[in-house]
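Got some structures for you, see below.
All of the numbers you see were taken from the coordinates with simple rules; none came from a lab. Everything quoted here is computed from the prediction, not taken from an experiment. Cβ atoms are built from the backbone, for glycine too; each structure is taken alone.
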Structure I
Amino acid sequence: MLTNAQLIQVQEAAPEEGLSLLASWFPGAVSFSSSLGQEDQVITDMIFRNDIPVEVFTIDTGRLFNETYELLEKTNARYQKNMTVYFPDAVHVESYVKEHGINAFYGSADLRKSCCHIRKVIPLNRALEGVKVWVTGLRAEQSGNRNNMPVIEWNEEKQLYKYNPLLKWSFEEMISYLGKYSVPYNVLHDRGFISIGCAPCTRAIEPGEEARAGRWWWETSQKECGLHQTVVK
């Protein structure tokens, strides 16, 4: 467990320093989950460019945009390092599709959440086995329900620390970083796609809409898939 002094040190540290501190305190047990969004590409660059010993992994749901797969390949080539890729259990996917249909998530919020659970949450659980610090690319500006998240917190249920190094960053700071270090990013961002997930569940946003309005746009929900709420095995 981290001391109060260590927690304060991480909270006040720049992202690169915070990542390095946690990697030194929990060797081999710090992992970063990337969805290959702009925030995640910033953190990936920090880790790979500075050779910080943090595992970088992503989840291939099987329904991603081709542009996302292209970015994954481009990122691996750029840094000459490979992200670990986790996949959903084929048996779970087959059972869901057989019972509900290939695009059943449009039918109800429960069916959508069930699909997210199978394709995202269960693979995430596997990826976090044995991990002591889970690094994410969350920013408070992304949605209202992220405003009160701390930079680092202990989750009793998951038995790990969750570290959000870019939580207080503005959109402008993130874009500036991408340009400064020529970080590759998803070309869909230039077409109005701000928050990018699975292809059937993501659209470009309209002027004035919040960043996550393009996710599950047919629902009136908090625009979360369950990854950052609770981990259920």
Structure II
Amino acid sequence: MILLDRVSKSYSSESEPALERISLHVEPKEFVIIIGASGAGKSTLLKLLTREEKPSSGKIIVGGIDYDKLKDKDIPLLRRKIGTVFQDFKLLPNKNVFENVAFALEIVGMSNREINHTVPRVLDIVGLRGKEKRMPLELSGGERQRVAIARAVVRQPKILIADEPTGNLDPKHAWDVIKVLEKINRYGTTVILTTHNIEIVNKLKRRVVTIKDGKIVSDRANAEYHES
């Protein structure tokens, strides 16, 4: 599903590499947590997966697509296989909940009939049935993040990248979001979660990949994390 083989990324010849010869293999339907301090290389890793950045060296294969052979015109197709959720929601403020999620389908040319069938099902999965007509500012932070997750998964991507999705949320809303991610994972989507929240890491007991100074320093299943 996701394979990185000795991948390095440098943004300039003068600076230290953001990532240095990292190798990572993620199976289909896995739930993997990536942790590391700010500047460790987590964001660079995610940008490589979504092809916002190209590696300086090494090989990346995602969902059978070899990034060495990926043409620019095929990048939108790749990104349909990868849903992305950010810390700051990125909702369209002038569209209601239904319209925000539907927008992801409109831009790929789905018919109104299909949209009207699909969006309510996805809102049900994320626990927002009955809030279709609410505007983003009428929602709590946790609800807004769940709208963002619905929008990311409405096209049924094989992979969901959640980049610090609980970073702006209080503990209760953070757990609501994590439970939705677990539910989506149970439906068969591979989930890559980055977080600074050690409590979440320890309660989830999932595979944890630790990045430090651009290198993977630990990769453990059913892991708990203890500050050293």
Structure III
Amino acid sequence: MVKEKILVVDDEQDIIELIKYNLEMGGFRVSSAYNGEDALRLAKREPPDLLILDLMLPGMDGLEVCQVLKKESQTSHIPIIMLTAKTGEPDIVVGLGLGADDYITKPFSTRELIARVKAVLRRVKPGSPKEKLVLSDLIVDSSNYRATVRGNPIDLTHTEFNLLLFLVQRQGRVMTRQQILDGVLGDDAFVTDRTVDVHIRRLRMKLKEASSYIVTRRGIGYMFQPTPSEEAS
């Protein structure tokens, strides 16, 4: 069985060595980079199964790296866990808004980091093949992790696709933010209601004309409704 490969990006050698040792003990292959430019080169040359990315990097910072990776088709699928000493919500929200899947703040326990890595990798693994879900002009194909609107493919991260699939499979039912957290982001992810709202906002932006299918029930949560609604926001 091929071991999953993790790319660790941090400008502190001690942190990289600590993470590398524990990941390798956990059965992963690990490569590393000390700055954003090298991280991009490595990710493009041999895309990892997951990226652990420090936000505070010399030169090109982690947010810039995340933005570049998510814009390029060759690397947009790579799940990212942000590693940061910043605990302020704005930095976390920006990172999640750029397409990161999770975050962990320094100082951190290695057990928590390994749990986060495994949780994100579980979320991005394709499930068993299922029939295509056709809803108006939106098609969601869970066997290929592919969604199209009016025949045009939508470039979604794994988390965004799982969120869309979760809502589509429960169309017509209002799902609370906590239900979405539990069903999409998992119990191991350190996330908040705000995280759900950020992912919903990004998903709507990418769905464009089909964005109105995701309806907000203020004070409760969200519902997928394949008929446009004035309540979508």
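Laid out as a table, the results:
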read-out	value
Computed 28 for relative contact order in percent (Cα under 8 Å, 6 or more apart) - originating structure among I, II, III	II
Value 12.6, calculated as mean count of other Cβ atoms within 10 Å over residues 3-10, assigned to which of I, II, III	I
